[in-house]
1. Upon calculation of distance in nm of label points 7 Å out along Cα→Cβ at positions 38 and 102 from the atomic coordinates, which of the structures P, Q produces 1.0?
2. If percent of Cα pairs over 26 Å apart computes to 35, which of P, Q did it come from?
3. If helix-only ellipticity at 222 nm (-39500 (n - 2.57) for each DSSP H run of 4 or more, over all residues; to 500) comes out at -10500 when worked out from the coordinates, which of P, Q was used?
4. Who wins on relative contact order in percent (Cα under 8 Å, 6 or more apart) among P, Q, i.e. which is largest?
5. If we compute distance in nm of label points 7 Å out along Cα→Cβ at positions 110 and 126 for structures P, Q, which one ends up with the highest value?
6. Tell me which of P, Q gives 2.5 when you compute distance in nm of label points 7 Å out along Cα→Cβ at positions 30 and 70.
Structure P
Amino acid sequence: MATTRTARTAWEGNLLKGNGQVTLASSGIGTYPVSWPARAEEPNGKTSPEELIAAAHSACFSMALSHGLAGAGTPPTKLDTQADVTFQPGEGITGIHLTVVGDVPGLDDAGFVKAAEDAKANCPVSKALTGTTITLTAKLA
């Protein structure tokens, strides 16, 4: 069964001096301030589209990797994933780097890297971001 998730943004003002509120409407777990300076300069307590993409990508990748490892008979005890999304004003998102450290009993480094590469290529968020270069660093704890 297909699912649809919804987020909503209320924006006031122009790009450079305006600001907005991003609401995670489907879950209802929060509303977060967003602004251009948070995107192109320092966050100063506000989020950005790139941070939200990083959150989505790190979660999706972790789920895909966990599923792949379990399917191969080596379920992880723990995965710690970070997604770094780079934004260049005037160009857009110029790259995403995933870093994952895993605790996976019974799996060697080469097997973990292979599973992580597969998750990077096949998680739905990675697939949605195919126009962007996605790199990966994967290692066992």
Structure Q
Amino acid sequence: MFVLILALLLPLFDSSDDLTVLVSGCKSQKGQIFIALYDDKDEFPIFGKQLMGEIVPLSKKPRHEFTFKKLVHKTYAIAVFHDINSNGKLDRNALGLPLEPYGFSNNARNTFSAPSFSQASFVHGEEQSISISVR
């Protein structure tokens, strides 16, 4: 009987919800969008070290979206880039500056470096959408 009551009450204490990422600002339909979700300030924004990642194909829509399902409620940051040439990496020039459009949650942006985790972080509590503009 106790197990049955516990099973009925557990959904009331669920601490996870969906997070939808809406990406805008892609100037062409070539390539794909890389979306990386981080929960560790020491790994942000290193692509390949993210908690979760997704590749979203481009279409003629002005906005592209992806939903991370059932994310635990806690602090996250997101990094996104438009991989125009579909080579699977953010291309950079000789000085290390990005050649492809990119963006971060909170639309955080620094002039000569990526924003810190604290600048791009947000608390995921309930089902929500995050909008990021790449440039």
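FYI, it's all coordinate maths here, none of it is from the lab. Since this is a predicted model, take the numbers as computed values, not measurements. Cβ atoms are built from the backbone, for glycine too; each structure is taken alone.
1. Values: P: 3.3; Q: 1.0.
Value 1.0 for distance in nm of label points 7 Å out along Cα→Cβ at positions 38 and 102 corresponds to Q out of P, Q.
2. Numbers: P: 35; Q: 27.
Working through the options, I get structure P.
3. Details: P: -10500; Q: -2000.
Of the options listed, only P reproduces it.
4. Details: P: 17; Q: 33.
Going through P, Q one by one, relative contact order in percent (Cα under 8 Å, 6 or more apart) is largest in Q.
5. Values: P: 2.0; Q: 3.4.
Evaluating distance in nm of label points 7 Å out along Cα→Cβ at positions 110 and 126 on every structure, the highest lands on Q.
6. Of the options listed, only P reproduces it.
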